[in-house]
Structure P
Amino acid sequence: MTVSAEPRSRSLGALLEQRPGLLTLGLAVLVISAVLLPRSLAVSIFIAGLAIAAAAPQALPGVVQRPWPLPVRAAAGVGAYLVASLLWSAAPLEGAGKIAILAGLVGVLAIAAAVFAAAPERILRAIALGAIAGLAIGLTIVAADELSGHGLRRALYALLPFTRPPAKHVPVVNGEIDSVGAWLSNRSMAMITLVLWPALGLLAAVRGVRRVWPLAAVLAAIAALTIFRSQHETSMLALLIGAAAFGLAWIAPRIGLAAIATGWIVATLLVVPAASLAYRSELHLAGSMPYTAKQRIILWGFTAEQVPRRPLLGVGIASTKTLDDRRVPHETLPGQVYARRTGPHAHNIYLQTWYELGAIGALLLLALGAALLRSIAAMPRGVQPFATAAFASAATTAAFTWSLWQAWFMAAFALAILLTVLMVAHARCGTDVSAGQP
């Protein structure tokens, strides 16, 4: 991407090249909105993709340039199979909508990657600083709300009642807000976990590792304090595993990647027998087991029982909720805290993949993860630990919560990948972080 020779051009591309501060602001707003308003992230990313395309139309031919990178080819294979699965899906219209959203997100990533590859360091720096500032601002606001017992949310709901969630989340007594459901911030916790490591990697790539450790440590500490103050156990676990992956990859990159690859293979190929074993062992009846964990074990166990009925192809994309609604009444056994049902989704994308897409889908998911890990191995040495930690955090988050097809959840992974691609582009552009030097 080159600087426009027509300073008076009214095109968005020329405007952004002349004023990198707009890029900083744009990425800051995107990341802030992701952390504070996760449900709107898919729309925000699509808007950002259109803005990036308009800002650098000369880079768009790179989107379709062959040969495609290995992760893109793997994603194309997954996409083709998803389209085929509409033929036997119990909810083909919903499935088609999910595929359209996924295709749009992949398209935004392809456009961003092409622009980042062609952009000069000045532009990359502006974008990176926006992402870092966005995380810092969004994290500070979420931390203040969480540490104050959701004081900011209470004030917002009191000032703007139309923003208040349903009464089951925010009960009102005598016209006053009685309490705010702690789970309302769970999506924000997940977003922080997913974007933290790429943002820290951007910080290292922009400034040089040695000079950014104090700021990186502050951001990481605030993130950890906020997440562990919340009630989202999945984010807590994902943060811990991400930190362990970062440390191992920093000391021994090959061993770190090998450990993550092993975990990925186990998660994708052995999730069905593992879920069945946990249920048959009656872990859900253990008194020391957290309530939500008991629910998950019953849910996973019943879902795993359904997989052998359609082991190769699965029941079809986005079919879980439709089939669960048909399977009534739901049986609740004595002593169990949750009915024997699949629910709207499996709360585990690996198990959901086996149930909806079968062994073929699981193998394609395995291949996609392997392609991403191979790309991480080819990254500059200084950013590999950040990318490894990001992958580990994302894989852990995917194992315990939300549906594979929720638009905001797909967008959350897309944003983490976008920031990782930006991190790698900046590291390769000029700043040498491979030796930890500015």
Structure Q
Amino acid sequence: MAPDEKPIRVLYSFPHKIGADRICYTAWQQVKGLADAGADVLLFPGVLHKAVPESVKVSPTLAFGGLRIPYRVLGTLRACALHDYIVSRRLQTLAGKIDIVHTWPLGASRTLEAARKLGIPTVLERPNAHTRFAYEVVKQECDRVGVSLPPDHEHAFKEDVLRREEEEYEAADYLLCPSEFTARTFRSYDFALRRLLRHMYGYDEKIYYPGPRRETKGGLQMLFVGVCAVRKGLHFALEAWLKSPAHHDGTFLIAGEFLPAYQAKLAPMLSHPSVRVLGHRNDIAELMRQSDILVLPTIEEGFGLVCAEAMGSGCVPVVSEACTDLCRHMGNSLVHRIGDVNSLTGHITVLHEDRELLARLRSAGLNEAPAMTWTSAGRQLLSVYRQAVTRSRSHKTLASHQEAVALPVSPFTS
């Protein structure tokens, strides 16, 4: 922040347990990064699961002292709606004290409306692609593979979730898209370019750092990290691995929990001696340091967070084109078209055979990784806030000018 700039005063609303796993971890890192960048943050989480910097003012909505309103009892949608209602009521007392409101999906509608009435610009986080797009492409691939999603799966079609999220899309001034892939899915549904603001996520360099270089001789070690579901394209990775000569003396490690029906479908490939199913792991950073490449052939993605973590750990990403914000083909990674198993097979094979190329990609990723940290992401997000606030002020000034010009002129005016 420049010395003459006033701190941006942000109300950060997050309806879940900030500091827990997945998006809860992302939100926690965002808040921490914003505080480090100099933002004045007022945080309204559903529950504070992990401590935030002392400069952040925190007031949970679904926890009171040692008591918590159980999400499972209320149900996620009702819990998020209650959070949204509470934040919207609190916001009404903060006129003139907040510069921008940052919201998250499923807990934003009332808050966005309250902010609009107060004239406060709003942003809605989009940690993933447009939900309608995600539902459709995941269903298509599930049908092709022959795997049915359980009704409670996050990518199983839910009319009530989609309706609420699409209402939020329309109510927000701006949508925060962490990747070009995400932004492109919204443009495909005719969202105006001016409403799509780009930012990024990052990685924790204190956790993800390189270890000693692996020996260039011996088998290739490939790693998959994440929820083992159709969306992430693990079936493409397994097929490509077993088609590549790398599997003869290499190892494919799979770290993550499986959707049972998906695991059953992939059982013949998973049983190959070169494939090791590790289940959920808490030592992902160490697995990355021990591995040569990270594979992520995802069919849709919000932001390839594991790609940044892999590069910071000295592990080369081999990914689909849904992950191209950080990953540059033949620059720091190898990138294939979504669903292109032949290209993926070739990429695994070339890194198995050409260890000099593997070393060059590894070095490039390590050199670029410092620009991909959560600290960098926090500074970028703060810059995006300023952009949103400036745009909103300019829009209001223009609207006021147009209204004044449109006023009828009195015939008694000289």
(Q) To test your reading of the models, identify which of P, Q gives -13500 for helix-only ellipticity at 222 nm (-39500 (n - 2.57) for each DSSP H run of 4 or more, over all residues; to 500) when calculated. (A) Q
Q) Thinking of P, Q, which structure, once mean count of other Cβ atoms within 10 Å over residues 289-296 is computed, gives back 15.9? A) P
Q. If you work out distance in nm of label points 7 Å out along Cα→Cβ at positions 33 and 369 for P, Q, which one comes out largest?
A. P
Q: Of the structures P, Q, report the one carrying the highest value of distance in nm of label points 7 Å out along Cα→Cβ at positions 137 and 153.
A: P
Q | Which of P, Q yields 3.6 [distance in nm of label points 7 Å out along Cα→Cβ at positions 273 and 385, calculated] | A | P
Q: Identify the structure, out of P, Q, from whose coordinates relative contact order in percent (Cα under 8 Å, 6 or more apart) was calculated to give 15.
A: Q
Q | mean count of other Cβ atoms within 10 Å over residues 249-256 - highest-scoring structure of P, Q | A | Q
(Q) Tell me which structure, out of P, Q, gives 91, 48, 47 once Cα extents along the principal axes in Å is calculated. (A) Q
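Readers should treat all values here as calculations from the given coordinates under stated rules, not as data from a laboratory. In this text, all values refer to a predicted model and were calculated from it rather than measured experimentally. Cβ atoms are built from the backbone, for glycine too; each structure is taken alone.
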